[in-house]
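Peer 1: In the part that follows, the structures are each spelled out as structure tokens.
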Structure P
Amino acid sequence: MTSIPVFGAAAVEAAVPPERAVEVVRGAFLAYARGEWTMPPKVYVPAYPAGDFRAMPALGGGHALLKWVTSFPGNPAVGLPTVTGLVLLSDASNGMPKAVLDAGAVTALRTGAAAVLAAETLGREGAGAAAVIGAGVNGRAAARTFVARGRDVMVWDIDPGRAEATAAAVGARVATSREEALGADVVVTVTPGHEVVFGRGSLQAGQHVSLMGADGPGKSEIAVEELARVHVFCDDWDQASHNGDLLHGIEAGVVSREAVSELGAVLKGAAEGRRSPTEITVFDSTGLAIQDLAIALAAVERAGELDLPTISL
């Protein structure tokens, strides 16, 4: 009989601090870009209009992972989390399970890490304050990660109380207005994706934006016209081009495969990043299972330091 450690949300956060999350997510992007890690396509199981289920597999670092996770944007209104689910980690040499982790906590950590990693990689040198639009669980993770990296961070949310709570929890400040947040040198959007955050002509020279909320069919955080005049990057072309903002740009004929670089290729030195201080860069993220795998592996490394419950198989 084998005992499998179970990482609840608090245990995931205790095992993997934000700075460590950025480090391992960066490694995952590089491993994927080099072909060392693989990631079969994400499977969406729609339950619209309420939300959807997603099955996300990955293989790398001697392990296999499957994340079964949800996105139900209306849940907070009835006291339930938007994102729930489980991450299952197995030994790739023999198929034996190694750990079970809370999917919401893993997702938040890797979302914050990817948003900040993209901002640090693609933002202009000497950029000032960062802003996070959307102060839910994933927005809070992005703000916390920026703070951990020593960045001045402001938070804005349609719910002022939520923005204040997030700012107080992570050591950020509340933006005086939506316009102040949208005008920051670096912006991360973590919204439900039901309405455009950056309208036509709204982005300013030299800005960087990490779009983290439009991660499924029908979602968008940026106007198609804006995609036509910026330098676009994504986490994975095959996945991003079938969902969210990138798909809208492709359908409108303003975005082509040749014009979009993957973040991993930039990190590897195989693709060009920001080309000038005045260029506008946009990172479109749909969330990758390789990022979840990186966080899960980092958590398991510290399993012996934590008092974790187990299940027996």
Structure Q
Amino acid sequence: MKKFKVGIDAYSLKPLELDPFELLDWALINEAGGVQFSETPAQAADKSFLNELAQYAAENNLYLEWGGGEHIPFDMATGKAKNIAASNRRAVEQASAMGIRTVRSCSGGLMRWREDSPPTDAFLKEMAASLKLQRQMFIDHGVVLAIETHFEFTTFELLRLFEMCEAEPGDFLGICLDTMNVLTMLEDPAAAARRILPWIVTTHVKDGAIFLGRDGLVSFPAEAGRGVVDFRAIFEALSALPDEVTLSIEDHGGEFLLPIYDPAFLARFPDLTVRELGSLLKMAADTQDLLQKKTLAVLDRARWPEICEARVKRDLRAIRRIVEEE
């Protein structure tokens, strides 16, 4: 297995209210390899700040990854059209100024959980039309838009988006692989990683689990090494990529209901195969065993601030142990 740099996503430590330089110091003290700023800092409009942050990271051999990108050309609250080109240009110029080659994009949609939402194909069509017009801007700056596997689109649908944009891996579109979020989109994390492997440019390394309840499947984040995500299989797959990919740990509390007993909800996942559903149900059985043994539990999101620092430290140690295994 390739020896990856293991760092953190800034969102995990948001309750600590650390400024960007304090976050880098936290990473140094805790032997993290770098920081992904998936939410751009308030100071990002200041070019001198960007230069100083990049220099400080380089001096301390820390990687930096950037966010602030968008891929859905709608306001997800109102449904009104939104010009995402300006925000993407801003994020790309900031990343380029720091020598960063990716910008994470997460538009925060929960379309499948809303009965009044337009069909997924409509979103893909509008996204493709918007992103194709931005292609040259990304290429000119040498930056890839890393679309996070969030609660918006499955990996099958993102592959269709890339085809609609006539994109190639390493071109201008890529993936930020969140290893737990794909569970919430009814995908086996290892299978999802292999499906979109050539497109992965950044990661949110997050363990998770899933169980079968009265209202459907419930997914939730877990402390690294305690959930059911097969990190070894995922990291082995990532080892085959020609370019370096870092492992940025993201963690938080909360749980997510997947009302699979509702035929209308399940119909919104037309690419779900019997094989992958079987894999999810096996993980659900494994999760149930862990819950009964009390080695795993759902963490209320409200409790995250009080435990975040200690848990992220344990996450780092757990992921480093996996990476360092021979």
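Peer 1: Using mean count of other Cβ atoms within 10 Å over residues 82-89 for the comparison, can you identify which of P, Q gives the largest number? Don't jump to the answer; show the numbers that get you there.
Peer 2: Numbers: P: 20.2; Q: 15.5.
When mean count of other Cβ atoms within 10 Å over residues 82-89 is calculated for P, Q, structure P comes out on top.
Peer 1: Please compute mean count of other Cβ atoms within 10 Å over residues 58-65 for structures P, Q and give me the label with the greatest value.
Peer 2: P
Peer 1: Oh, and also: Here helix-only ellipticity at 222 nm (-39500 (n - 2.57) for each DSSP H run of 4 or more, over all residues; to 500) was calculated and came to -10000; which of the structures P, Q was it taken from? The partial results should precede the final answer.
Peer 2: On the way: P: -10000; Q: -12500.
Label of the source structure: P.
Peer 1: From P, Q, which structure was distance in nm of label points 7 Å out along Cα→Cβ at positions 42 and 274 = 5.6 calculated on?
Peer 2: Details: P: 2.6; Q: 5.6.
It was calculated from structure Q.
Peer 1: Still on this structure: Comparing relative contact order in percent (Cα under 8 Å, 6 or more apart) across P, Q, which structure shows the greatest value? Write out the running numbers ahead of the final one.
Peer 2: Numbers: P: 22; Q: 19.
Top value of relative contact order in percent (Cα under 8 Å, 6 or more apart), among P, Q, belongs to structure P.
Peer 1: Matching task: 17.6 is the computed value of mean count of other Cβ atoms within 10 Å over residues 178-185. Pick the structure from P, Q.
Peer 2: On the way: P: 17.6; Q: 25.8.
Structure P accounts for this read-out.
Peer 1: Which structure, out of P, Q, was distance in nm of label points 7 Å out along Cα→Cβ at positions 90 and 154 derived from, given a value of 3.5? Intermediate values should be presented prior to the final figure.
Peer 2: Numbers: P: 4.9; Q: 3.5.
This figure was derived from Q.
Peer 1: If you don't mind, there's one more thing I want to ask. Given a value of 18.4, 61 for Rg and Dmax of the Cα atoms in Å, calculated from one of P, Q, which structure does it belong to? Working shown, then result.
Peer 2: Values: P: 18.4, 61; Q: 19.0, 55.
Computing Rg and Dmax of the Cα atoms in Å on every structure in P, Q gives 18.4, 61 only for P.
Peer 1: Could I ask something else about it? Suppose you compute FRET efficiency 1/(1 + (r/R0)^6) of positions 18 and 122 (r between Cβ atoms, R0 = 35 Å, to 0.05) for every structure in P, Q: which one lands on 0.30? Don't skip to the answer; put the middle values down first.
Peer 2: Details: P: 1.00; Q: 0.30.
Among P, Q, the structure yielding 0.30 for FRET efficiency 1/(1 + (r/R0)^6) of positions 18 and 122 (r between Cβ atoms, R0 = 35 Å, to 0.05) is Q.
Peer 1: If distance in nm of label points 7 Å out along Cα→Cβ at positions 106 and 234 is computed to be 1.3, which of P, Q is the source? Don't skip to the end; give the middle numbers.
Peer 2: Numbers: P: 2.4; Q: 1.3.
Derived from Q, not from the others.
Every number here is computed from the coordinates shown, using simple stated rules; none is lab data. As the structure is a computational prediction, the values presented were derived from the model and not from experiment. Cβ atoms are built from the backbone, for glycine too; each structure is taken alone.
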